[in-house]
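**Q** Listed next: structures, encoded as structure tokens.
Taken together, the values in this text are just the output of simple stated rules run on the coordinates, not laboratory data. Quantities reported herein were computed from a predicted structural model and do not represent experimental measurements. Cβ atoms are built from the backbone, for glycine too; each structure is taken alone.
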Structure I
Amino acid sequence: MSVGIGGRLEARNLAKTYELKSGPREVISDFNLTLEPDTLTVVMGPSGCGKSALINLLAGYEDPTGGEIYLDGKRVQGPGPDRLVVFQETALFPWLTTFENVAYGPKIRKELKGANLERTVLDLLKLVGLEEFRDKYPSQLSGGMQRRAELARALINQPQATLLDEPFRGLDALTRSLMRDYYLDLFEKRKGTHLFVTAELDEGLTLADSLVIVTNRPATVKKILKVDLPRPRVEAIRAEKEYLALKAEALELLHEEAIKSFKAGGLNSADFVGAYAALA
């Protein structure tokens, strides 16, 4: 399968306010970010700061209150197959097999069929280590296998932008580490423009070309850190001085925003301790 070519996704002065019974709640304000083609951008910020709202806006699932979104210079208005989301929770169809789930998008749009569809799906299943599980249903797969199937289902559509909202959340540490390795291998082989939201700093630094630190709600860009570390990235990179310097800077920025969130009531004390432990 040919390597996918990512698009240039831009958020310009993006804003989002929700009208609640208690009054308006501004979750995103003056948010400016450009995702360059074939790069992996990681977004981090305090719990509840608006990261998932950002994903929904970029995907076109919600309309911004202000600002605009562009993909390759064309204004985004609503969802489309050029932007696909991998969610925190599995979204596989439980009545379809692994093969059928991955094939669903191009089949329903009649973009691929017959031997071409089967070859394309099997190539992807092989790439994510699920070739032998093609006829299994989601309930017969482990959590990590389900996440791999989700990645394959997203990538078969060759989106210009892939948006991942904490896709490995809830997995045990070993499975999460293995999933990160699978994901990095997929990205390095196929590229594409990726935005990845995570709450784990080491995960973010291991994945990112750029690490975007966002503020406490309303979310805006606090700082963008360029992660100029060689690929492929292995665990040993975490002991190198360049990595440790980046981690220290990111930790300081994230800690500042976590404190603001705590003082504003965005985190309770247990959340704050957990968030700080994850960062450290």
Structure II
Amino acid sequence: MTYNLKFASPDYKPSWEVRREMQVELIRKYNPDIIGTQEGLKEQIDWLADHLPEYVVIGEGRKGGDDDEHMAIFFKRDKFRLREMQSFQLSETPEIIGSGPEVNPRMVTWMRLAVINRPADGEKSQHPQDYRGHWENTKEFYVFNTHYFNGRIDTLARLNASKLILKRVTALNRFGSWTPERPVFLMGDFNCRPGSAPYKVLVGEKNSTNPDLFKNSFEDPGKIDWILYKGAVKVLKYEDVDFNVTGVYPSDHKPIYVEFEVKDK
């Protein structure tokens, strides 16, 4: 699931104190394994983490530490182990967190997860007791979460954000056939639509066969929130979530929910 939470603005109605209960209800209803969130302030991320204890949450503020909006990622603690996590800035100096425009800088949070191998009742583990040399049984993948610049004047910044992300993702490609492929998921609020120049940098033209590019889980020409993927992945279900309580929505964005099958090869 990718979900722009809408930051806790005192001017936005309903208030965060009302919306937060609805967001927990929404997440519990759909029960996603992984949630990429955008715009959440520390207060919001901490509250959701406290009320969704089945998840681990990673990510920092886009000005560093707890400062400003977070690109936080939640993942189920009983399904995955965190192998690696990093952040980088959408700027000319990506390694310097907080760099870019003074107001509304943008960033990416990413992680590498390993699936926890838990044999079913009565079944033996696929790993022998001495499992050295049997790492081919490990299933891992990457998740990237971001929120692009908005506004008409930031079209160049969105284009360069896509170029930077694709460069970072391509650097993670496997070195040779002996290295297992790790699928990559890229989600977020991109503030532009399918068919735009930033989108084409990531996805290419229609029916592109370039393995370095992403595919969209579902190409809705009106959506600025996407979940893209690359690798041995099959889309099972896509939903533009229309969750509300008596006509009241918990955010100004609707979450995108996708079910994927990560194939063995």
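**Q** Hey, distance in nm of label points 7 Å out along Cα→Cβ at positions 170 and 186 derived from one of I, II reads 1.7; which structure? Provide the component values of the computation, followed by the final result.
**A** Working: I: 1.7; II: 1.1.
So the calculation was done on I.
**Q** Hey, semi-axes √(5λ) of the Cα gyration tensor in Å, for residues 50-161 alone derived from one of I, II reads 28, 17, 10; which structure?
**A** It traces back to I.
**Q** Could you figure out which one of I, II the value 18 for relative contact order in percent (Cα under 8 Å, 6 or more apart) was computed from? Intermediate values should be presented prior to the final figure.
**A** On the way: I: 26; II: 18.
The structure behind it is II.
**Q** Taking 22.0 as the value of mean count of other Cβ atoms within 10 Å over residues 66-73 derived from one of the structures shown (I, II), identify that structure.
**A** On the way: I: 15.4; II: 22.0.
The read-out comes from structure II.
**Q** To test your reading of the models, identify which of I, II gives 15.8 for mean count of other Cβ atoms within 10 Å over residues 26-33 when calculated.
**A** II
**Q** Could I ask something else about it? Where is FRET efficiency 1/(1 + (r/R0)^6) of positions 98 and 234 (r between Cβ atoms, R0 = 35 Å, to 0.05) largest, in which of I, II?
**A** Details: I: 0.75; II: 0.35.
Result for FRET efficiency 1/(1 + (r/R0)^6) of positions 98 and 234 (r between Cβ atoms, R0 = 35 Å, to 0.05) over I, II: largest is I.
**Q** In addition: Quick check: -5500 is what I get for helix-only ellipticity at 222 nm (-39500 (n - 2.57) for each DSSP H run of 4 or more, over all residues; to 500), calculated from one of I, II. Which structure matches?
**A** II
**Q** Something else about it: Of the structures labelled I, II, which one yields 54, 16, 9 when Cα extents along the principal axes in Å, for residues 82-121 alone is computed from its coordinates?
**A** II
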